[in-house]
Structure I
Amino acid sequence: MANSNDYTSLLAVAVQEFIRAHEHDDERQLVLRHKAIAGVPAARVAEQIAARRKAKDKLPGYYQTEGIVYPPGINLEQSSSEQTARYKQYILQREGVPLGTVADLTEGFGIDTFFLSQAFQHVHAIEPNESLQTIARHNHDRLGARNIHYYNTTAEVFLGDDPAVFDLVYIDPSRRAGTQKVFRLSDCIPDVATLQDQIFAKTNDLLIKASPLLDVQQGLKELSCVKTVYIVAVNNECKELLFFCRRGYTGAPLIVAVNLKHDVPETFSFTLSEEQQAQVTDTPPASYLYEPNVAVLKAGAFKLLASRYGVSKIQINTHVYTSDTLVEDFPGRVFKVEAFVRSDAKEVLPFFPEGKGNVITRNYPLAAEALKKKVGLQDGGDKYLVAFSGAGRKFLAVATRMK
């Protein structure tokens with residue numbers, strides 16, 4: 001990727017026109033056909049094409065703005081989406097954070113930095129990678145952000161050197177080099193658990209973005225003053241785990257599981273004690289089946305979900321719920337059962353005359369692919385075959401999705 005001294009070559013009119021004209025091309029073939037494009041190595045132009053294609057859905061505001069420069073793939077992959085960045089603006093409003101000055105201790109590609117600049121009067125952006133910060137700064141200028149102050153340094157140095165105080169500190173630690181999965185915040189850089197006291201010397205409010213792989217309970221063990229945990233999914237794919245901390249807060253944290261969809265977001269809020277105290281009994285499957293969205297599953301609200309929505313859990317270790325009457329606002333997928341069948345092609349296929357269906361397995365001996373092969377179904381169609389374990393037996397339900 002271009003460094004801070006030569007990214008401007010990507011802004012040449014001929015290069016930008018080529019990027020837009022070839023946005024649907026296979027960038028690997030492009031590199032084979034061209035050595036350079038308007039004097040810029042073809043590999044660098046191909047990287048911009050691939051990144052811009054990813055940005056079309058993830059960052060539509062960036063995609064639609066001329067002259068945006070994209071970073072290496074890993075930086076784009078790890079950045080927030082526009083949808084999750086905007087949700088953080090809602091969090092600020094919900095938590096009553098004053099919107100004066102914010103410090104973003106981990107600017108990176110600058111997506112959250114930009115959206116914070118739309119909410120706060122002043123943003124202090126800290127990033128040790130000079131090349132990455134130069135690109136982010138260029139893009140912010142193209143997007144019209146004029147209230148961001150840039151610091152090419154580390155979070156630790158900034159906290160030690162800058163005497164200012166802030167209405168909010170935001171931090172998005174990244175996993176350490178060589179660490180494939182994140183199981184603890186201490187696996188990340190900066191180590192926010194170690195820095196938390198130093199951060200609270202400069203602010204009352206701290207918002208931490210963690211990997212969706214991090215266990216909520218583990219995060220609560222490592223952090224203090226957690227007021228709210230936000231588990232954020234987009235179209236049923238878990239994207240972010242956010243810890244909102246307020247200095248001096250000693251109450252029980254609220255867990256907010258939200259699935260951001262194209263229509264109305266699904267939100268389920270609870271405390272851990274509510275889940276612990278909830279009671280649930282095994283119930284055979286009835287007319288409707290319910291599968292919680294991934295944010296609720298990540299939150300671990302397995303028992304409370306049943307009592308809140310008046311549905312029954314089919315089995316303690318099977319996260320599928322049921323009811324005789326339809327519960328339309330259940331936070332997840334809803335299915336109407338057409339029939340219960342055995343895992344035999346002769347019994348299943350008459351319900352799928354075109355031989356196509358969508359197979360779901362939950363706490364079932366066979367994975368979806370294996371069950372599909374066993375009953376002779378191919379992917380597609382409108383109907384579902386939902387397989388799961390109940391109390392003492394296995395079930396296969398032919399069903400239609402209602403939500």
Structure II
Amino acid sequence: MNSEAITYSLKPSDKNSDRYFEDISAFTGEILLSLEEQLSPVVTDYMNFLSQFGLEEVRTREEYLFELLSFGMFWKIYGKAACAIRRAPFLTLSKMADVRKRKPAVKPFVDIARGILFTLFLFPKNTVYNNAPDLKDVDRLCLFLESTGEFREQSFRFIRWRAFLETVPDSYWENGRDSVFKAVDSFIEKSRTSIGEYTANVESFLESSGKKYHWREDRFQCGRTREEYHLNMVGAEIMNRAFRKGYLGTGKRVLLLPGCMRRNIKDCKGLKVREGLQCMDCDSGCGINALRKKGLKENFDVFIIPHSSDLSLWAPKPGMPKRGVVAVACIPSLVEGGWELKRYDVCAQCVLLDFSGCEKHWHKNGLPTRLNIKELNRILN
């Protein structure tokens with residue numbers, strides 16, 4: 001594993017991450033076939049339910065298969081904690097997550113309060129729970145996930161699945177639930193074999209550094225399990241496939257980059273604008289500056305945005321053509337951001353950072369992060 005890998009690296013033993021994108025494409029195809037075999041009847045019934053009641057414009061089967069896989073994974077990881085909580089300021093935590101997105105000036109203070117509340121209320125000491133979840137347990141999990149701020153989009157989608165499950169017999173839920181959990185177990189086993197080399201540092205990171213996040217707001221973001229990394233890697237690939245047609249139908253393109261790609265954050269002269277920061281060409285060797293110059297040549301805009309940005313800014317404006325958005329982020333952040341952009345009707349694609357390294361979350365001094373230019377070119381064009 002190379003020295004840049006804090007938790008994951010898309011180039012564990014290679015000069016670049018080209019091989020990763022080949023591997024994740026093949027593995028995602030394999031997983032989708034497996035999920036279709038195991039969960040196809042449930043997905044078909046759910047899509048018919050959505051269409052019958054006009055709850056949403058029906059999306060691709062792959063998206064719904066991924067939602068079910070995600071539900072099973074989150075139950076496996078967070079279900080016991082969610083069901084053990086007897087009292088917690090869920091609504092307050094959820095509102096605070098919204099405030100920190102829309103009011104950056106108060107975000108540092110909100111984050112301190114959220115970190116304290118997380119540890120006091122969302123991590124009960126007694127998490128013994130060995131029953132298969134009933135629908136009330138699903139409600140508890142949805143509430144838990146929404147309150148974290150890191151899984152709000154997934155929670156919104158699980159709530160809609162919950163509404164569907166109210167319309168079917170108990171036996172349907174029990175059989176479907178068992179199928180989902182079997183699919184999760186199969187995914188965990190296959191992912192370790194197929195893409196596990198890219199996440200080889202996750203467990204040692206959690207063991208050595210987990211305690212320092214104990215009272216911090218980014219506890220959920222930085223405490224993701226290895227299985228969650230694999231889930232998000234596959235999720236990013238599925239989203240790119242599902243959203244590709246809409247993206248290709250747009251005209252103007254926008255590239256959203258994380259601040260951790262800057263070579264020297266402290267001396268960055270980026271101009272603050274409504275959408276984030278604009279590169280001002282202050283460092284010729286900075287990776288973001290190189291992409292700014294690329295954008296000038298190839299007619300796409302570049303903005304630097306933080307992890308917790310309000311992505312509703314990119315929603316289509318009345319009377320204006322849709323913009324195609326390419327978002328760059330590390331593995332723990334990408335799927336949540338992708339679902340949020342989808343909810344705002346943004347035609348988006350994503351590119352994973354080769355590794356994580358920002359000073360705020362991952363590294364005490366910060367590591368300038370990078371992406372695969374070949375993959376970016378493929379996505380942009």
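See the values below:
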| read-out | value |
| --- | --- |
| Highest-scoring label, criterion being mean count of other Cβ atoms within 10 Å over residues 7-14, among I, II | II |
| Structures I, II, by Kirkwood radius over Cα pairs in Å: label with the highest value | I |
| For 8 (relative contact order in percent (Cα under 8 Å, 6 or more apart), calculated) the corresponding structure among I, II | I |
| Computed 3.1 for distance in nm of label points 7 Å out along Cα→Cβ at positions 175 and 199 - originating structure among I, II | II |
| When distance in nm of label points 7 Å out along Cα→Cβ at positions 191 and 327 is computed for each of I, II, the largest belongs to | I |
| Structure from which -9000 was derived, helix-only ellipticity at 222 nm (-39500 (n - 2.57) for each DSSP H run of 4 or more, over all residues; to 500), options I, II | I |
| Structure with the greatest value (metric distance in nm of label points 7 Å out along Cα→Cβ at positions 71 and 231, set I, II) | I |
| Parent structure of the calculated result 0.95, given that FRET efficiency 1/(1 + (r/R0)^6) of positions 95 and 335 (r between Cβ atoms, R0 = 35 Å, to 0.05) is the read-out and I, II the choices | II |
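Since every read-out is calculated from the coordinates, none of them should be taken as a lab result. Everything numeric in this text was worked out from a predicted model, so none of it was measured. Cβ atoms are built from the backbone, for glycine too; each structure is taken alone.
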